[in-house]
1. Could you figure out which one of P, Q the value 40, 30, 16 for semi-axes √(5λ) of the Cα gyration tensor in Å, for residues 90-473 alone was computed from?
2. Here helix-only ellipticity at 222 nm (-39500 (n - 2.57) for each DSSP H run of 4 or more, over all residues; to 500) was calculated and came to -500; which of the structures P, Q was it taken from?
3. Just checking, which of P, Q has the largest value of FRET efficiency 1/(1 + (r/R0)^6) of positions 522 and 538 (r between Cβ atoms, R0 = 35 Å, to 0.05)?
4. Consider the structures P, Q: one of them gives 38 for percent of Cα pairs over 47 Å apart as calculated from the coordinates. Say which.
5. Once mean count of other Cβ atoms within 10 Å over residues 234-241 is calculated for every structure in P, Q, which label goes with the largest value?
Structure P
Amino acid sequence: MERNYQDFLKDKAIIKRSDGRASGEVHARLFPFQAEIVRWACRKGRAAIFADTGLGKTIMQVAWANAIGERTLFIAPLAVSRQTIREAELIGVGIKYLRDDDLKEKMIITNYEMADHFNPDNFGAVVLDESSILKSIAGKTREKLIRMFANTPFRLCCTATPAPNDIAEIANHSEFLGIMRRVDMLATYFVHDEEWRLKGHAEDPFYRWMASWAMSVKYPSDIGFSDEGYILPELQVKEVEVKSGIVPKGYLFFNNLKGIEDRINVRKSTIKERCDKAIEMVTADGDPWILWHGLNEEGDYLAKNIPGSVLVEGSQEPEDKAEKIEAFVMGKHRVLITKPKIAGFGMNYQHCHKMAFVGIGDSFESYYQCIRRCYRFGQKHPVSVHVIISDLEHEIIENVKKKEKEAERMTKQLIAKMKNYEVEELKGKEPGFNYATKCETGNGWKIFMGDSCEEMKNIQDGTVGLSIFSPPFMSLYTYSATERDVGNSKSPDEFWGHFDFIIKELLRVTKPGRNCAVHVSQVPAMLVRDGYIGLKDFRGQAICKFQDNGWVYHGEVCIDKDPQAQAIRTKARSLLFVQLKKDSSWLRPALADYILVFRKPGENMEPIHPDLSNEEWIEWARPIWYGIHETETLNARAARDEKDERHICPLQLGVIRRCLRLWSNKGDVIFSPFMGIGSEGYEAIKNERNFIGIELKPEYFAVAKNNLLKAEKTIKTLF
C-alpha cells in the first residue's frame, strides 16, 4: 500500500511522540498547572520537567510515578530523599528509602551513590531527581546510569530550568531519556565554528523538539496558568566587605586576583574576618539562618562560635547528614552551617529567610541554587542574602553577577521560544510550521510557491517536455526549518523516501519518451555526522531510485570543475597543497558535477529537432563537458537569508542551456520541482520554451519571479 504523504511528514517531524499512558485523575492537592504537566509527562512516558525552584517538582514526580503505576525507583541526592518521602505522604503515596533492593516495596528512593545496587530490570519506571547532576557526576557514572535504564519503559528527569546554551545538560537528559544521542543532537541542530552554536534554521525546530519531551517553566503563566501565589516577597542581596590587609611580596598594593591560587590564598587569609562578620549578624537576632561556606576551616570556626548551630560536612555519614538537615528544617537547630554542594540543591528551607555566603566562588549555579532554597514558593518573608567577601574579592562577585544577568536573559529567551510549543504539547496537539502557497504567472511561465509533492498535482499528465533541476542534498536545516524540505532529513532512508514522492510525480507529468536531467554531485562524509571522512555515492543512489520508480537510466555527462577554486571554497584538506606535502593518502580529485539523464518509457510522439551543428554535437557528445564557466550563474545574493548556513549555489546557466538545446523543442514545457531562484526558468524563457517551477522557500520564490520577469524583458528587447 502506497504511503500517504501527510503521514510521511508526520513521521518525519523530529519530535518525541507520546508512547506513555493516560494518567486519569491526579491528586487534588496538585495545583492545576502541576496536574497538567503530570498528565503530559504520563502521555509521553519518557520526559523531563525543567521547572524552576519552588514550582513543586517533587510532588509532580511522585504524582507521575503513582499515575504510571509501575514499580518505581527514585534516585536523588541523599539530603533530598527524606524530603521526598514526606511530600509523597501528603498525597497518600508511600516511598521507602533503601540502599539495596528488597523486591517488595513498590516505591523506592535511593541516592545516586547507591544506584548501581539496584537491578533496573526490577523496575518499570525510574525518576532522576535533581537530574542536572548528570553533567557534574563522573563521566563513567553518568554513562552507567544511561546504560542501566536504557530499557526502562518509563523515565522522568526533574531539575531546574537549564540554560539554553548548556548543551551538555540538554544532551545528557536527551540521552538518558532515550530521545536522541548527543552526537545526533549536535549533527541535527548545531554547527561548530569556534564553538557549537544552533544552525540558523534549526532554532525553531530545536525548541519544538525540546518542548516535545521537556517542560521548561519558570512561572505557571509560562504555560498558560495563573501566577497567583508564585509572586515571591522581596529578595535583598547585600555585599558585606571585610578588610584583608594583604599585599603580595614585591608590590606596594594588591592589583587583582590571578587564577585559582590567588583566590584560595585570599580566602584562607581572611577566614577569621569573614567568619566573625557572619557570627556578628547571626547572633544579633533569633531568626533561623543558613551559612554557606567553602573551606572546612570556615565551617569549624562558625560551628564553634555560634550556639544552636549544626554543622553538616562531607566527612559525616550520609544518614547523619540527612538527620541534621532534617533537624534544621523541623526547627531543632536555628543555624545551618554547610557547603552548597552538600545541601544547596533540591531542599526546601522556606521557614528560613536569612542566609550568608561566608565567601563565594565563581559558580553562578551554586549561588543561585543556594538562594532558592529559601526564596521559593511558600516563603512568607522578604529574603535577606549577605555575601561576605574581602576587599580583594570584588571581581568574583562581579563575575557571578554577570553570569546571573546572562542566565536570566537566556532563561527568558528559552521560555519565550518554547512557550507556544509547550502549550500545544499540554493540549495534546502536535506543533507544526507555518505553510503558505502562492501562484504567479507571466508570459510563458507559471510558478508555484509550496511543496512539490503537493503542488505537482496541478500539472496535467504527460505535459512536460523536459525536467531539469538540482535536488537538495541531505543537510538538516541548511536552507529552511520545515519537514517539507526534502533536505531536512535525518537519515538517507528518510531523504530518499521523501524524494520518492517527487520522482513518481515526475514520471506522471512527463511526456512518454522524454527526458529528465538531474544535476548531482557526490556528497562528502563528515566525522561528526557520519562517523568517518570520505564520500557518499549520491550519484549512484539517485540512479537506483529513478530506476526503482520506473525511469530508464539513459546516460550521464560529467562536468569539469576547477580543483583550486573548490579547495578555496570548501577548505577540503584533500585538495590542499599542505596535504600534498604532509600525507598524500588523504588527497583525492576535486568533486565533479554530473547531469544524470533519465527517459520515461514509451514512444516520443514529438521528435526533438535541436538547433545544433555537427561540431557542437562532437563537443557535447564527450563524456565530460568542458568550457562550463562556474561563475555564469544568476545572482543569488538577493535570496540569501541571514539564517542560511550555506549560500545557495544556482546551476550554471551554460549547463541548463546545453540540456535545453539537446533534449527539448522550442515551445516545450520545461519543469523544475526545485526551482530555487529560477535559473532553469530564466534560460527556458530566453530559449523560447515555456516554464513551470515550484519552490518551497518564500525568499527564493520572490527572487525567481523577478528573474523570470527579467528574462521576459530580454526576449522583448531581442525581438
Structure Q
Amino acid sequence: MADIIKSYNDVTRRNKDMNDGTYAEVVSAVTSNIKTKFREAFEAYVPGTNWQETKATGDMVYVDGNAAAASYLVISKSPLYAGTETAITSLITSPMPVELSVGMSMSQRTLGQEFASEIISTGAMLADTPDLDISSISQATTILTVDTVLPHGLSVGRSIGIAGCSSPLANYPALVVATIPSPTQFTCTAGPAGTIVSQTITNPVGDKGMVFIRARLGQAEDGTSLIFEQPTATQASAYSRSESGDAYPSATVAGNHSLTVGTSASVQLVASAYTYAFGPSTEYKLTLQADRLQWSDVGVDAITGTNNRLSRTSVVPAPSKTYRLRFRATNNDSLTVPNAQIVSAVKTGTTTATITTDRDHGLALADPVVVYGIRDQAATAFPNLVTATAVASIVSPTSFTIVIGTASTVTSYGGYVARVNGGNLMSALGAVGQAANAAVLSTLADGTRQLVLTGNTTWTAPAIISGDTLELVGCRNNVDGATLGIDGAWKVANAATTALTLVLPYANSMTLPADFAVTDCGGGLIKRTELRISYVRIFDYERERVELLTRPTNDVQGSVPVQVTGGSIAVASGVLNTVTTVTAVTTAGTPLAPATPYFVNSLASTNGALILTGTSGLQALYATNIGATAAFVKLYNKATAPTVGTDVPEMVIPVPAAVAGVPGAVNISPGFNGYRFPLGLGIAITGAVADSDTTAVAAGQVKVKLSRTV
C-alpha cells in the first residue's frame, strides 16, 4: 500500500509542479474498485501537457468561462475555410475496459460541420482513401446517381460528400451511399440531415467534381465515435470499428445514421454583460468492454437515470490494444463559405447590381449565392440576399452582376458573397451599419480591446448571446470601401437588440489597428460553430462494481445483476416482500403484441386527437415539417382526447423548420416498450412550444408517423 500511495503522490505532485492549473491523474490502484484513469476540468489548457493539438487555419482552441464555476475548452471552427480539421488527443492512454463521461455542448449545429468525441486505438492509422474523380453526376427527385472514372471501392453505408462540381446544387457536404449498381456507379438518397432535397440535376458540361470520404473515427484502426453531424441538437451518429474493418454505423446503414441523443445545446448559466458562463445540458457516456460497447447519456446534474442510445456486441474494438480520447472538429470539403469580400456594390437606375470583390470570386453564370452585409440595406439598395440567388453575369474575375433590391441609383460598400453548395446556407446575421453610428473600436481601462457594432436593424437569426463567437467579414468604410482592419473572430460581450459589444476571444487573438471613433461601414457577421468541453472523466470499468450507497433513481446500470429464485428481499425497514416464484417474460411465453402504426397529416388546426385509451408505449416517432418555423408534436397521458391549450402534455417534441426547401425532421426510437403512457396516448400539433399554446399549423405542414405498443 505504501508503494501505491507513493505512486499517487508522485503523479499528483508532478501535475501540480506544472503550475498550469491542469488537473489530471494516472493512478495504478486505489482503495475502491472505481479507479480514475484521467480527469480533466479544463481550468487551464496547455497543448503538449495532457493533450496533443493539431489546429487548422482560422480555428481557435482556448479555455473560457468566468462565472458560476464555468470553465470549458472551446474548439471554435472558422466559417471561412472548407476541408479543414482540428483535433485534440489525450496523451494519456488506457487499456480496456473503460468508462468515459464527457460534459460537452455546442453553440449551434450546422450541416457540413462535424464534431466527434471518440475513443481510438493508439498506433498506426488506416490509409486515407483518395478522392474519386466523377465521370457523370445527375439527380432525379431524391436519388443522386454518380458514375466514377475508376472503380470506386465504396460500400453501402459509406459516409461521403461531393465537391468541385460545376453545378453547386450537387456539391453535397454530407451523404451516405445507398446502393451500388456497379463497380463504377453508386447512388445516394440521404445524409445526416435525412432525405436529400428533391431536385433535378442534369449532368453538367463542365467539371463533374469528385467524391471525398468523410473519415469515421479519423481512420483509427479500432475505436468508437459519437459524431454530431446533423443540424438538429438532439441527434448524433455513433460508429464502431474493430481490427481495421469497416466503421459500423448506428441506425439505418443506407440512411442518415442518426440516433436520438440528449441535446447538445449549451446552457447559459448567467445572462449578463461581460459574463461568459456556458454549461452542458447533457453528459455523454461510453462504456467500452472487451465484449460490448454502449453509448448513453444523462442530463447534467439530473437525478434521473441514464438514457441508453446504442449497444454494440457485434463490432467491438480489439481488447488487446490501448486507447486514447480524441475530440475532432471538421469542416467538410463542400461547406458553404464566403467566396470573397465585397468592396463595392453599384446600381444605376436598375435592380441589377454590379458587385466588385477584393479577390477572384470564382463564381460562374447562374451560380446560386447569398450576399450579406452591404452597408445600405434599404429595399431600394442592397438588402441581404438570404436565399440562394442566381448570378446574372460575370464581368471579370473580381466583378459580377446580380439582381438585388428594387430599381434605383445607389452605391454602397462592404459585406461578402458566398456560393451556396448543396442547398446549405450559412449561419449568417444581419448587416453591420447605421448612419453615423456603425463601428467604434476602443481600449478599456484594463487594456481590453472592445468593438461596438450597430446594425441597421435588430440582429436576426441565429440567436446570439454573451459568450458566443462571431466572425466579422468584409467590414469596410462607406466612403471608398477600404477595410477597417477588424475582420476576424470576436466574442460577444453584450448582445443588445441593434448594438453588439464585442471583445477578442482571448488576448492578442488577432492584430488590431489603432482605436477609431464612430465610422460608417458595412460588413457581415457569421456565427461560429463551437464545441464546449466542460469536463472529461475516464475510469476503469468494473463489471462487478459494488456500491454501498444508492445510486440515482433508475440507474440500474450501476448495480450488480441479481437473479432472485425465491426467499425474501431485505430492505432497511424490514422485509419488502416474499418471493415464491419469479417467472421470466420471454418469447417462449405469451407473445408480445406487435406495434401498431399511427399516421397524421396535419390539418389547419391544433390536431388534437386520442390515439388509444389504456396503457400505451411510444416505440418510435418520425415527423417532418415543411413550414418556415418550427412545429411541436405534443403527446398526452390521457384516456380521452386532449384539450389542447388546457391539458399538459408529457412530451413536447420540436420539429425543425424547413431550410432551403428541405423539410425539417425529427426521429425518436426509444425501443419496443418505449415511453409509457399508462392512461392513454393523445396527440396534438401546434405552432409554439408552450403547454398552453393553441397556435394552429397549416394543412399538410407536419406529417407524423409513429408506432405504439400496449
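1. The correct label is Q.
2. Structure of origin is Q.
3. P
4. Value 38 for percent of Cα pairs over 47 Å apart corresponds to P out of P, Q.
5. Between P, Q, the highest calculated value is found for Q.
A short reminder: the numbers here are calculations on the coordinates, not readings from a lab. A quick note: this is a predicted structure, and the numbers were derived from the prediction, not measured. Cβ atoms are built from the backbone, for glycine too; each structure is taken alone.
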